[in-house]
Structure P
Amino acid sequence: MTLTPAYRERLGVPLRWWVQGTMLVATFWLAVVVAMPALAAWLVTAAMVALLVFALWSYGSPQLVVSDGTFRAGRAHIDARFLGAAAALDPEQTRRAAGVDADARAYLVLRPYLKRAVKVEITDPADPAPYWLVGTRHPEDLARALTALTHAH
């Protein structure tokens with residue numbers, strides 16, 4: 001049984017990116033359908049649709065998971081005993097933490113369509129990253145789950 005509240009979020013791209021990508025493919029189809037035989041135009045368009053789906057799905061694939069004594073952000077994971085304070089950041093704090101106030105050693109999982117983030121201090125002396133900065137749609141919920149995780153261990 002898990003002692004910490006579970007938190008899971010996939011950092012999927014917003015709907016408007018899918019709409020804009022579809023419009024791009026449709027525009028490309030209009031350009032090639034007049035220049036190529038119909039079958040070739042449809043095959044090229046199908047390949048572009050597949051590429052678009054792969055690119056947007058891959059870019060939005062990172063997950064944030066708080067579960068079973070660990071925190072996972074994208075490909076990285078860390079045990080709860082090495083987590084310090086977790087703070088939910090507003091858009092301005094996020095912009096500064098990812099920009100002028102950033103530490104080059106920090107581990108970042110950010111996406112341009114996520115304007116808010118959570119900054120999690122790392123207490124492991126062997127870890128070169130002083131903190132993790134992770135973009136999220138629900139910073140208060142993630143910070144609360146991380147705080148509960150650190151207090152449980």
Structure Q
Amino acid sequence: MQTIKDLLIKYKELLLYGVVGCGTTAINWVVFYLCDDVIGMETIPAVAVAWVLSTLFSFIANKLWVFESLAKDGKTVRHEALSFFGTRLLTLLAEEALMYYMVDVLHRDHLLWKVISSIMVIILNYVAAKLLTFRKKKAHGGEDHA
């Protein structure tokens with residue numbers, strides 16, 4: 001039992017990131033469905049609304065629960081938000097480019113490449129959030145959130 005507890009503690013951040021990711025995906029899908037099927041929006045605006053709302057949830061949840069950023073001052077929170085949304089926008093563009101090339105240009109299996117591109121995006125988003133957005137920096141000899 002202690003081994004399981006030790007593993008949960010050791011991988012807490014990754015486990016929480018996975019839970020938040022599932023929640024983010026659920027919000028994205030529900031908002032897209034509501035915008036597309038219920039309200040009748042065109043596809044691109046529906047995707048955009050779903051992306052913005054799910055990314056906003058993801059930012060708040062990752063800030064508070066996954067990376068436990070305690071920053072409250074306007075400058076740091078603004079940096080975190082701009083960095084988070086900026087890197088998420090870049091990974092969205094990377095996914096779109098990869099999907100376009102592999103599916104539309106090379107005519108590869110779209111579901112296989114959606115899975116591959118999603119894995120790539122998840123990894124890139126985690127690395128960007130950990131190293132750029134919510135990085136911890138040394139302050140007065142101890143750990144402090146950026």
Structure R
Amino acid sequence: MEYRFYGAGQDIRFVNRQYEDLDTPEKLYEVFSKVWCRQTCAPRMADDWNEGNKTLGQCSITSFLVQDLIGGEVYGIKLKDGNYHCFNVIGQKAFDLTSEQFKEKLDYSSAVPQERKTHFAKEEKHQRYLLLKEKLKEIMEK
């Protein structure tokens with residue numbers, strides 16, 4: 001599998017609290033690629049979601065689920081539309097499993113910490129997170 005997400009190829013290894021096999025960002029990407037879908041996509045982007053751009057609209061729910069699995073911090077880059085694009089930081093290393101949705105390169109140096117409480121204040125986002133979590137669990141328990 002070709003990995004084009006930000007941070008791919010870095011030497012980032014972590015201890016996964018739930019699934020031992022998910023010990024690198026690349027392995028996380030492979031599994032999430034199987035579960036990202038239109039139903040887990042942000043509603044404002046769902047009409048544009050497709051198999052060729054699976055990461056579209058998946059950033060915050062993916063980042064917070066990755067945080068649940070391996071710890072670390074969730075950071076966000078403020079976009080032109082005022083929304084934040086989320087990604088993960090483990091130790092001093094950043095990786096962004098959903099960066100492929102953007103044509104332009106993002107400036108990760110301008111990122112600020114993101115709060116789960118703020119993101120999940122939107123009930124639809126919390127429900128999409130729960131769906132993504134359930135789909136991941138189903139894949140991992142097969």
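Please treat every number below as a calculation from the coordinates, not as lab data. Since the structure is predicted, the reported quantities are computational estimates derived from the model, not experimental observations. Cβ atoms are built from the backbone, for glycine too; each structure is taken alone.
One table, with the values for the structure above:
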quantity: Structure from which 3.3 was derived, distance in nm of label points 7 Å out along Cα→Cβ at positions 55 and 71, options P, Q, R; calculated: P
quantity: Structure from which 93 was derived, volume of the Cα convex hull per residue in Å³, for residues 23-102 alone, options P, Q, R; calculated: R
quantity: For helix-only ellipticity at 222 nm (-39500 (n - 2.57) for each DSSP H run of 4 or more, over all residues; to 500) computed as -22000, the structure of P, Q, R it came from; calculated: Q
quantity: Cα Rg over 2.2 N^0.38 Å - highest-scoring structure of P, Q, R; calculated: P
quantity: Top of P, Q, R by FRET efficiency 1/(1 + (r/R0)^6) of positions 47 and 95 (r between Cβ atoms, R0 = 25 Å, to 0.05), largest first; calculated: Q
